[in-house]
Structures are given as structure tokens and as C-alpha cells.
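In the part that follows, the structures are each spelled out as C-alpha cells.
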Structure 1
Amino acid sequence: MNRVQPLVRIAKNRGFMETYTVQPLAGPFNASVGVPGSKSQTNRALLLAALADGRSLLRGALFSDDSRVFVDSLQRLGLSVEADAVAETIAVDGAAGLIPARSAELFVGNAGTAARFLTAFLPLGHGDFVLDGSARMRQRPIAELLDALSALGATVESIGGNGCPPVRVRAAGLRGGAAMVDATRSGQFLSALLMVAPYAQQDVMLSLKGPLASAPYIAMTLTMMREWGVQVRTDGDTLQASPEQPVSYHVRAGARYAARAYDVPPDASGASYFLAAAAVSGGSVRVRNLARAQEQGDLGLLQVFERMGCKVETIANDVQLTGPEQLEGIDLDLNAMSDMTMTLAAIAPFARGPVAIRNVAHIRHQETDRLAATVAELRRLGAHVEERADGLTVYPSRLHAAQVQTYDDHRLAMAFAITGLKVPGVTIQNPGCVAKTFPDFFKRLEAAIG
């Protein structure tokens with residue numbers, strides 16, 4: 001494990017100083033930008049490619065801390081993975097649902113998708129495996145996934161007994177059968193189980209226990225599984241899942257993924273910061289190829305911005321957003337695209353009325369307690385904000401200069417950089433944390449400003 005940890009630290013701090021002071025805009029934000037490939041789709045494609053039989057090629061793949069630890073873990077498990085950061089391609093020689101290595105120690109940093117997807121993958125092998133992560137990862141929940149895997153016949157445990165990594169897997173193949181899945185705190189638990197389910201010895205029936213966090217990501221998983229050759233029978237509507245509207249998923253044993261070439265769409269989450277810059281400044285931004293990101297729930301931010309007064313157009317595969325003179329306030333259930341909480345909250349003080357965000361309690365269990373951190377940093381900047389157990393409300397406020405703490409959370413760093421475009425003197429602490437998903441974010445932001 002020690003060998004991989006420096007890789008993560010170097011990636012996070014490559015070319016960054018300890019602080020970054022944002023240069024405020026002199027006028028509206030007008031730009032044409034491109035953004036890296038989707039983290040969610042890159043990491044799902046890596047797992048599907050590893051499970052498939054034969055060589056798959058991912059084009060336009062994301063190269064960041066999260067994807068690097070996933071690639072490194074697959075290599076440690078004995079799979080052949082060739083990554084070319086310049087060409088943005090990753091070639092994976094899948095092993096038809098097998099794991100060549102008989103033992104491995106995996107270090108995933110604070111990459112939630114890597115931790116959950118790999119934990120579900122490991123029981124398919126034969127041997128002893130340990131998956132560990134950063135100090136924050138050791139606080140992030142994984143008990144719900146371990147419980148479901150145990151019900152499917154896996155021998156898995158939280159080594160610390162607290163329902164968090166590190167995780168030990170004594171693998172001997174996955175039996176399959178029926179399992180209840182609690183995806184209230186993370187939809188990644190369900191996605192992970194669905195993707196490995198075809199390689200169980202028996203059919204797998206997964207039933208949701210309680211509401212589903214970030215439902216569009218499950219729809220993304222099901223679409224990608226179908227594109228790679230496996231159809232899931234679904235009883236109920238994933239996007240409407242609730243205790244009153246239960247949903248179950250049936251995956252046939254013996255179904256197999258087919259190796260293929262896969263074009264990773266641009267990352268809608270990464271695009272959100274440039275969209276927010278135009279929206280809050282009355283400018284216009286054109287994000288290249290963003291219309292290809294249709295499976296990403298965060299693309300729903302475009303409809304949110306329209307409700308706040310923006311104009312949104314699709315031009316070929318590009319998306320263009322033009323901001324109004326001033327954004328309107330809004331009240332939102334943001335559960336389906338909770339990563340956008342920070343993006344919207346960071347520009348909310350400039351709206352004409354309050355911006356209320358609800359039903360995102362699960363983001364307290366992510367890279368940091370994102371609700372508490374967002375509220376703390378808005379207040380540090382002078383905003384009037386109310387925190388609730390499941391959300392927050394930001395009121396129109398006059399902000400002032402401050403040093404923004406990022407809590408080693410990439411989304412906080414990028415979101416408050418957009419605040420800094422409107423408020424002189426905003427300094428971002430530990431800007432290198434953006435390497436988790438968007439290593440050259442500040443470089444692209446500067447280029448867009450010109």
C-alpha cells in the first residue's frame with residue numbers, strides 16, 4: 001500500500017501553491033470552454049471493461065486522482081491497463097469477471113466511487129484483499145454495501161468494526177441471490193452491486209431499502225450496463241424510488257459484458273462552475289460537447305439556471321448559457337444532483353431572493369461534511385445563511401474578502417473560486433485538492449477569463 005500513497009499526494013499538489021487568490025472579473029464572463037471527461041462514467045467504464053472479456057478502449061477518459069487510483073488498483077489486481085494521459089485514452093484487458101491476483105492491498109485515497117466499486121468487485125476473485133484509503137475515507141460509510149454483499153454470499157468486513165474502510169475481503173466467488181440495499185447515504189452502493197451482479201453464480205435480486213440518493217446515477221449505471229451488453233430488469237421507477245414506491249432490480253447470472261470502445265462524455269459537474277460564472281455575471285459561456293452528457297444527472301443544473309432567469313441553448317453538441325442581469329431566488333429539492341449544492345450556494349448571495357436547497361443530507365458523508373463546510377465558508381465571506389439537517393438557505397448578501405477553507409474537497413475549491421470572480425480578495429486554501437477530479441481547473445478558468 002505504501003507504494004501508491006505518494007502517487008496520490010503528488011497528483012494533488014502538482015504545480016500548486018498553498019493558496020490561490022482569484023482574479024475578479026472586470027465584466028461579464030464570456031468564454032468558450034472544454035471540460036475533462038466524466039469522473040462517474042470513466043470509473044464505471046473502468047469496472048465494466050475489467051469485467052468484460054477482451055480489450056476495451058476508453059476515449060476521452062478523465063485523468064485525475066480518482067481515476068488514477070482506480071487504474072492503479074486494477075493493475076494491482078493483475079489486470080493489464082494502459083493509460084495515456086496525453087491521448088486521454090485507457091486500454092483495459094478484461095478478464096471475463098475474474099481477478100488474476102490472489103492477494104492485493106489497494107489504496108484509493110478519498111475516491112468514493114473507486115472504494116465502493118472495487119469493494120463489490122473483489123468478492124469475484126479468489127484470495128485475500130484489503131482496501132484502504134485516506135483519513136477521511138476511513139470515516140466514510142460503506143457498511144450498507146458490506147451488508148448487501150454478505151447477503152449475496154461474500155465474506156467482507158470493516159476491519160475497524162465501524163462500517164468504514166479499511167475493508168477486508170476473503171474472496172471465493174460471489175454466490176448471488178437476494179439482498180436488500182440501503183442506498184440512502186450513497187447510490188454508489190447500488191451501482192456497485194448492479195455492475196458486478198452478472199458474474200455471481202446465481203441470479204441477483206436487489207431491492208431498495210428506503211429512499212435512493214442521487215437516482216440519476218443509477219439510471220446512468222443501468223444505461224452503461226446495457227451499452228456493454230447486460231440488461232437489468234427493473235420493477236419500479238428508479239427516479240421515483242421511495243418507501244412508498246419500492247424498486248427492485250433483477251440481474252441474470254451468466255450475462256456478460258462485451259469489450260468495446262467507449263467515448264467518455266464531458267463532465268457536467270466540472271462544467272457547472274463555468275456555467276455558474278456566466279450565470280452570476282450576466283455573461284455567456286459555450287461548453288463544448290456538453291450535450292453528450294445526457295446520462296449525467298448534474299446536467300439538470302441547466303434547467304435550474306433557466307428557472308433562475310438564464311437562457312440555455314443547444315448548438316450542435318455544445319451548450320450555451322447566457323446569464324440575466326441578476327439571478328432569481330429559487331427553492332430546490334437537489335437530491336438528484338447533490339454535487340451541485342456547492343456550485344449554487346457559492347453564487348446564491350448574488351441572487352435577487354433566497355436560494356433554498358433541500359433533501360441533500362447525504363452530502364454530509366462525502367469528501368467532508370459538505371453542508372456544514374459550505375455554510376461555514378459562506379459565513380466567512382459575510383453571507384447570511386441558515387443551515388438545516390438536510391440543506392441550507394442562502395439570502396441576498398454583501399460579501400467581503402476572505403480566505404476560504406476547502407477541507408481537502410475539490411468541489412468547495414472550485415465553487416468558491418466562482419464566488420471570487422464577483423468578490424475581490426477571495427483566496428482559496430489548498431487549491432491543489434481540485435486534482436481529485438479536475439487537475440487543471442484553475443488554468444482553464446484563467447484561460448477563459450483571458
Structure 2
Amino acid sequence: MRRLSIVAAVAASTLLAAPVALPVALTAPAAAATGPITLDGTLPDGAKYRLEVPANWNGTLLLWSHGYRFGSSNPAETSPSPAMGAALLGQGYALAGSGYASTGWALDSAVPDQLATVQQFVTQVGQPRRSIAWGASLGGLVTGSLLDAAPRQFDGAVPLCGVLDPIGSWNQGLDAMFVVKTLLAPGADLPIVRITNPLAGLVTGYQVLDAAQATAAGRARIAFAAAVGAVPTWVDPAVPEPAPLDFDAQERTQYTAFRSSTLPFAFLGRAELEARAGGVYSWNTGVDYTRQLLRSPNLPQVAALYQQAGLSLPDDLAALGRAPRIAADVAAVDYLARNHEPTGQLSVPVLAVHTTGDPLVVPSQERAYATFVHRAGDTGLLRQVFTHRAGHCNFTGGELVAALHAMESRLDAGHWGDLTSPEVLNAVAAAAVPGPVAPAYLDYQPALPARLGCVPADQRYRPAC
């Protein structure tokens with residue numbers, strides 16, 4: 001099985017999916033009666049879009065929102081992979097998606113571009129009977145943002161491994177790098193905000209991390225950085241899950257995750273978003289790292305590795321307490337809040353899917369989103385499910401099919417029932433895409449987020465929130 005990769009500059013891979021068995025409900029509209037069609041075009045802001053309609057269109061439109069892209073390549077995408085797209089078209093689904101007007105943190109253009117793509121579909125093909133928004137990683141956030149921007153446009157949404165609390169996510173990433181800089185590289189030229197040379201920062205970050213990994217003290221401090229960044233203890237899909245007390249093996253997977261995910265986004269991703277936002281959009285003013293560590297499920301790992309290395313954890317916590325804090329720029333936080341911190345106000349069913357071992361968009365993002373939905377007044381429309389697997393957006397084709405099937409069934413029935421139970425999801429996934437990798441949905445409750453995104457109603461930044 002190849003894996004769904006969102007960070008193309010870090011891990012280039014593709015999800016393979018066998019043909020799937022999904023419901024076919026309606027006959028095709030006249031626009032698609034003669035066979036499958038592909039309609040490509042360009043939106044006024046330069047974003048490419050693609051519409052794909054099978055001859056046996058079942059009346060459902062799936063709007064796919066792709067994830068974060070580094071570099072300049074920016075094609076339109078309509079599904080997680082060509083194989084998955086072909087399978088969905090074969091079962092009667094119409095597909096649509098755009099490339100957004102730019103790469104990077106393109107929320108300011110992604111949301112209007114995706115809505116414009118839906119309008120192109122309505123104009124050129126016809127009005128869908130049902131529209132479902134789905135997307136992965138940053139595309140999971142785009143999916144959630146579409147519900148805020150146009151709550152009546154969609155009948156349901158399936159965000160996959162979504163950055164559903166971007167302010168909290170970027171703050172947790174800053175926490176991890178603050179520990180790295182303070183404890184592993186206090187004298188190094190390693191700017192973790194206001195990054196003017198991201199490639200140089202990335203190279204220095206790799207050097208610091210690799211040197212630390214060579215010593216017991218360095219490995220303990222990497223585990224500490226992972227703990228405050230809410231990084232799980234199994235995040236490398238290339239290795240088996242470490243035993244609960246195999247703290248050394250857990251740290252090795254976290255080190256791999258820092259190299260492949262944390263550091264590239266800490267420098268390349270942060271620099272790109274700082275340029276968009278016009279300044280520093282993360283902060284750690286008022287943050288108590290002792291409290292952060294005590295709340296982390298990784299605390300036993302960190303304590304054991306510190307003891308093994310002969311390090312004083314209280315001394316390192318004191319060093320973090322003395323280190324100068326980083327304040328954010330009001331306008332930059334406002335920009336990130338607008339582009340886009342979800343409100344949690346739902347008017348249609350949402351099924352969020354996440355792996356338990358995601359090193360980049362950590363599972364606690366789902367707890368944050370559930371908190372937003374609860375604060376908005378109703379969690380009945382939201383279901384969150386997890387697969388027991390390491391890696392970012394590392395789902396099998398069967399697991400994705402099962403999630404879509406659950407959403408379709410929820411829309412048909414008008415209630416969730418047991419549609420999202422692990423037993424039902426795994427049975428649907430195994431039947432849809434048989435293969436050597438078994439579906440891995442399970443009952444799971446992620447850890448509380450270390451840094452819940454907090455933007456007051458007036459969208460103004462307050463350091464202690």
C-alpha cells in the first residue's frame with residue numbers, strides 16, 4: 001500500500017485503492033448521458049479547476065480539497081489519488097476540486113475557489129442532489145471552513161486529518177521548537193519566528209536535531225519537545241508500534257517525525273505563513289511548560305529518558321521558565337483567525353477522520369474541534385473516528401470508502417446510529433477494498449490539546465488566552 005501524502009516536498013507517495021462498492025442512487029443527467037466527461041477550466045484568480053462526471057452519475061458531488069503544497073506546482077485535484085478517483089467515478093460519483101490560486105497556506109483563496117468550483121459544476125453540469133465536502137490535512141481545514149463560509153452549500157463534510165484548530169496547532173509547533181532552541185541549541189543561530197532564511201534555518205535545525213539524537217541527554221530533550229508539541233509516541237509508519245514501556249523506541253519514531261514533518265513546517269511552512277500574515281502569528285507568552293508537561297500523556301516517557309540520561313528535569317523546566325517569551329503580532333493573529341479558525345457552528349453532519357499516530361496534525365486537534373463545536377451549542381452533528389496507524393493522513397482506500405459510506409448513510413437515515421462504530425466501519429472498509437492491510441478503526445480518545453486556539457469574539461489577540 002502506498003500512503004496518502006499531503007506534504008509533497010517531504011514525502012511523495014500516492015494512495016492506491018481498488019474498485020469500491022458504493023451506492024448508486026440516481027440516473028445520469030443529460031450532461032453526462034453519453035459517457036464520462038472531464039471539464040477543466042481556470043477561475044478568475046488563476047486557480048485551475050476540474051469537474052469529472054460519470055455516465056451513471058448517482059446525483060452526489062464530492063468536492064475534494066487538497067492539502068498543503070510546497071513549491072509552485074499547483075494542479076487541480078478531485079480526489080486523494082487517481083486510483084481512488086477512478087473507483088469513485090466508476091461507482092457513479094461526480095468529482096470536483098481546484099488547485100487554489102496559490103500554494104502554501106492558501107485559505108484566503110482556497111475557500112472562495114472551492115465555492116466557485118461548485119458553481120462551475122452547477123452551471124456546466126447541473127445541480128447535484130447531494131454535495132459532500134471532503135479533504136485532507138490543510139484540505140481538512142478548508143473543508144471545515146467551507147461550512148462556515150457557505151453553510152447551506154453542502155449536505156455533509158468529511159475532513160481527514162484536518163488542521164481543525166490552526167492557531168492551537170501552530171502554537172504547539174512553536175512550543176516544540178522553543179524547547180529545541182532553549183535546551184538543545186541555546187547558542188545556535190536558530191530563529192524560530194521572523195524567519196528570513198527558512199532553508200538555512202532548516203539545515204541548522206537538522207544539524208541540531210541529529211547531534212542531539214547521538215546522545216542520551218539529547219534524546220531525552222527531543223522527547224520533551226515532542227511532549228509539549230503533543231506528538232504521539234508512535235508516529236513512524238515504517239516501524240512497528242513500540243511497546244508501551246519501550247521509551248527509547250518511542251523517541252526514535254519521534255526523532256524521525258521531527259526530521260520529516262516538524263522541522264520542514266517549523267521553517268519553510270512558518271516562513272511562508274508569516275509572509276502572508278505580515279508578522280508573527282504564534283506566541284508562548286504566559287505559557288507554563290511545567291504545566292504543559294504534567295498534562296502530557298508522554299510524561300512517563302520523558303521522565304524515564306531524563307533519568308536514564310542523568311539529567312535534571314526540574315533544571316530544564318527552570319531554564320524554560322527563564323527563557324524570554326515570544327509575543328505575537330495582533331494583525332498576524334487576526335489574519336490567521338480569519339483564514340481560518342473554525343467557529344464550530346455546524347448545520348450539517350460532519351465526520352472527522354484521523355490516525356492515532358499523526359506526527360504533523362496531531363490527534364489532539366480533534367479534541368480542540370470538538371470543544372469548538374460544544375461551545376457553539378451542539379455536538380449531535382459531529383462524529384470523530386480514528387484509525388490505529390502511524391503517519392500523517394495514512395489511511396487505506398477501504399477506510400476512506402467506509403467514511404464516505406457512513407456519511408451517505410447518515411444523510412439517508414437522518415441519524416448516526418452505529419454507523420461510526422469501529423466494527424461497522426471496519427466491516428465496510430474490508431468489504432470495499434480487500435487487501436493485505438486490514439482496516440484499523442478503533443475506539444480512541446485523543447489527549448487534550450496542549451494549546452487550544454483562543455481568539456476572543458472581537459478577533460483580537462490576547463497573550464494569555
Structure 3
Amino acid sequence: MRYVFVSIHYLNRSAYDSLKFYSNDAMRMPKKIILKLPFENRIQAGRLLGQALAGYAKRPDVIVLALPRGGVPVGFEVARMIGAPLDIMLVRKLGTPGQEELAMGAIASGGVCVLNDDIVEALDISQEDIEAAAATERHELERRERAYRGNQPPPPIENHCVILVDDGLATGASMLAAVAALKQQKPASIVVAVPVAPPDTVQRLQEEADAVVCLATPEPFSAVGQWYLDFPQTSDDEVESLLVSAWAMPPTRQKTMTNPASPTSIDVSIAFEGFSLAGFLAVPKHAKGLVVFAHGSGSSRFSGRNRFVAEILNEAGIATLLFDLLTPEEEDIDQSTREFRFDIDLLTERLIGVIDWVSKESATAALPLGLFGASTGAAAALGAAAARADKVAAVVSRGGRPDLALSHLAQVKAPTLLIVGGEDTVVIELNQQAAEQLPVENRLEIIPGATHLFEEAGKLEQVANLACNWFLHYFSGS
């Protein structure tokens with residue numbers, strides 16, 4: 001095993017080791033990468049990791065497998081940047097009895113079980129305790145398999161170069177289980193890629209994988225979350241949304257996702273009275289307009305479907321803003337009570353505030369404005385378009401609930417495109433009724449074979465292309 005040291009600049013810390021890329025192919029690694037610790041969030045970490053893996057870009061034999069849940073947002077960015085397909089590698093940590101956060105091992109799909117012998121021996125953990133923990137985690141692994149994958153078949157592994165991605169490693173037990181399970185499927189090579197891990201864990205993985213790419217190996221380590229500014233728990237909904245977006249892209253589309261002309265989004269904070277909302281703003285050079293996204297119930301600015309659409313709009317020269325309609329505190333409450341997700345007046349008020357914000361920001365103030373609403377977010381978009389009729393040039397609804405904004409439809413002046421899946425019969429009827437009440441130019445576009453979430457192959461891309469053409473048409477005439 002050969003390794004190459006890559007120069008690195010720690011912009012706010014200096015007591016860490018140099019960045020180390022362990023690989024059997026040093027020529028694949030970049031000469032320099034700029035790293036600031038802690039990472040801002042999983043998305044930023046994934047983009048930095050994607051830069052480090054640039055040597056694998058556009059290779060037809062490469063596939064990215066992410067470890068749910070936290071590894072999926074990181075893996076999504078890696079796959080997007082190197083133009084590779086994304087899938088999941090299901091692994092479950094085996095918590096030590098009485099110290100569940102301490103991993104004594106892990107299990108993976110295929111019945112693989114890897115134990116941390118040092119912990120098992122030091123704590124004198126019995127075989128019965130190990131088997132009991134494995135049975136519990138196996139049940140959860142099977143549940144996630146059904147929830148995340150549905151009818152999607154597993155990807156081909158044999159003779160492929162597999163890049164295994166997680167948001168970070170502590171003991172590395174889960175990753176070791178993933179590597180062991182993959183070896184049974186005879187891949188050409190296995191590359192472990194993570195933003196951060198302790199040196200001894202990296203060293204242990206060197207012995208099992210063909211290559212290990214780790215952006216930072218700080219000591220003392222403590223926990224993965226220590227090395228992120230924003231490290232919320234990744235939800236099942238976010239994992240499913242990102243996977244659906246990745247699976248919806250045909251291979252030809254995946255190859256174009258590394259377009260260097262596409263802007264990198266920046267984190268923004270949109271101030272309201274007494275609170276703020278987080279967002280991602282991307283503004284291409286010579287932008288033709290700006291589209292603000294209003295996500296659906298239970299979603300957020302991390303929505304994989306909306307990010308997929310935004311990427312296509314960016315490549316067409318349209319700026320995008322994805323933001324959270326709820327604060328983190330409200331989101332926590334809503335997860336349990338669903339108190340806010342159908343509060344259309346509240347969501348509309350938030351979107352109106354965001355419209356006013358982009359109208360004052362120097363980067364976006366002069367741009368024609370469009371709104372893209374999904375599910376309940378479409379009702380908020382129509383309500384906001386009615387309230388700010390002088391500012392909104394066009395509206396697109398994806399699988400929307402315009403029936404929740406009936407009192408506002410008569411005041412909408414922006415041309416509106418309503419996109420619904422052909423299998424989403426109830427929502428089709430609701431959109432037909434709304435189209436009849438809209439006093440402006442509108443069109444109902446039904447995509448054959450698509451369900452409510454447009455999970456079927458190629459359907460989300462159809463949504464994105466329809467939306468892109470709609471916005472470009474009305475931006476040019478506004």
C-alpha cells in the first residue's frame with residue numbers, strides 16, 4: 001500500500017495532522033485542497049470530498065455507495081461532482097450494552113457481522129449480548145432496506161470500483177462491516193471516502209480497503225459531530241428524497257452534473273423579526289432570473305427533488321434559492337405534531353418575507369422572480385404570488401395542493417404551470433379545479449406514469465425541463 005501526503009491549509013486551526021490520502025493510485029489524487037475545520041455541514045463536506053475524488057470522475061465503472069443516514073447527503077454531493085451513480089450500503093452499528101453510543105461492532109446486508117475485538121474483550125461482552133444486539137439491529141436494517149429502496153434493485157457491484165462514503169468515522173466498525181460485505185460481491189476495488197476520522201481508524205481501514213481518502217485526521221477525536229458546525233440528525237425522508245433524485249437521473253444526465261459553469265450554492269440566513277430561516281442561494285454568471293423554492297410538508301431546503309430541479313435551472317442560467325419554511329424548533333415540533341406543515345397562512349407569510357428579502361439583496365434584486373412550489377409549498381407559492389403580484393413573474397407547481405390556496409387564486413397574476421403525475425388521480429382533480437379558477441394564463445401538465453413524488457425513472461427530469469422552459473419564457477418577457 002502506497003500513500004501520498006497532500007498539502008493542506010487549516011484556516012482556523014493549526015494543531016492537526018496534514019491531510020492524508022491513502023491510495024494504491026496516488027496519481028488520482030489532487031495536488032492541493034483547501035480545508036477549513038470544522039466543516040459547515042454535510043453538503044459542504046461532500047463537495048470537498050468530491051474535489052478530492054476528482055480522479056474518479058466520469059469513469060463508467062465507478063459507483064458511489066453511501067452509508068445511511070448521515071452518509072447519504074455527503075454521498076449525494078460526491079456522486080454529483082464526479083458524475084457517478086449513487087446508491088446505499090446498509091450497515092447498522094452494534095451498541096455496547098449500557099453504552100449504546102460505543103460501537104462493539106456492526107452488521108451489514110448479506111449477514112456480515114464485524115466485531116471490535118478490543119472493546120468486546122475489554123468489557124467482557126458475552127456472545128448472548130452480541131447476538132441480542134445483532135437481532136435488534138438486523139430488524140432495523142431490514143426496515144430501512146424496505147423504506148429506502150422500495151422496488152429499486154441493488155446496483156451491480158462485481159468488477160466495479162466502489163466508493164464507500166460516510167459523514168465521518170469514529171471506531172470505523174460500520175465501515176469495516178460495509179467493506180467486508182462488499183468483498184463478497186467481488187468488486188474491482190473498494191475506496192473508503194470520508195471527511196473526517198481518527199488516525200487509528202484510518203490505519204485500520206487501510207488494511208481492508210484498496211484506498212482510503214480522508215480529508216482530516218484530527219487528534220484528539222472524540223466524535224464525528226465535533227467536526228461540523230451544523231450536524232443535525234438526517235431523517236429517513238431526507239435519505240429517501242436524495243435517493244429518489246439520484247435514481248431519477250439517467251446515466252447521461254449524471255455525466256453532466258459536474259458542469260463547471262454551474263454555480264456553487266452559498267449558505268444564507270434570511271432574517272425575520274425574532275428568528276431567521278436558513279437557505280442555499282446559487283447565482284450563475286449573467287443570471288436570467290431567480291426561482292425561489294417552497295418545499296412540501298415534512299421537507300426542507302435539503303429536499304433532494306428540489307435540489308435536482310434547481311441544478312437544472314442553474315445550468316440554464318437561472319439563479320435559485322432553496323430555504324427552510326420552518327425554524328429548527330418548529331421543525332422539531334412539526335415532526336411530532338404536524339402542527340405547521342399545513343398552516344398555509346404561516347408558510348405563505350414566510351415566503352412573502354423571502355420575496356421581500358431577495359428583492360433587496362444586491363445579487364438578486366434586479367432579477368425577474370419565479371416561484372416553484374411542491375405539495376403544500378405550491379399553495380404557499382400561489383398565496384405569495386397573489387400578495388406580491390407586482391414582483392412574481394411566473395409560478396410552477398409540482399404535485400401541488402392549490403386547493404389549499406383557493407381564497408388567493410383570484411388575485412394571482414403570474415402565469416402558472418401546474419405539473420401533476422398521471423397516477424396521482426386525486427391531485428389531478430384538485431389541480432383541474434384550480435386551473436379553472438386561475439384568472440391568468442395557466443397550463444396543467446400531466447406526466448404519464450408518474451406518481452405523486454415523481455419517483456419513476458426520468459419523471460423528475462421531465463418536471464425540471466418543463467419548469468425550466470416555463471421560467472425562461474416568462475423571464476424573457478418580463
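Every read-out reported here was derived from the displayed coordinates using simple, explicitly stated rules and does not represent laboratory data. On a predicted model such as this, the values are computed, not experimentally measured, just so you know. Cβ atoms are built from the backbone, for glycine too; each structure is taken alone.
Once FRET efficiency 1/(1 + (r/R0)^6) of positions 119 and 191 (r between Cβ atoms, R0 = 30 Å, to 0.05) is computed for every structure in 1, 2, 3, the highest value turns out to be that of 1. With respect to mean projected area of the Cα convex hull in nm², for residues 95-278 alone, the largest value across structures 1, 2, 3 is given by 3. With semi-axes √(5λ) of the Cα gyration tensor in Å, for residues 63-134 alone coming out at 19, 16, 9, pick the structure among 1, 2, 3 it was computed from. Derived from 1, not from the others.
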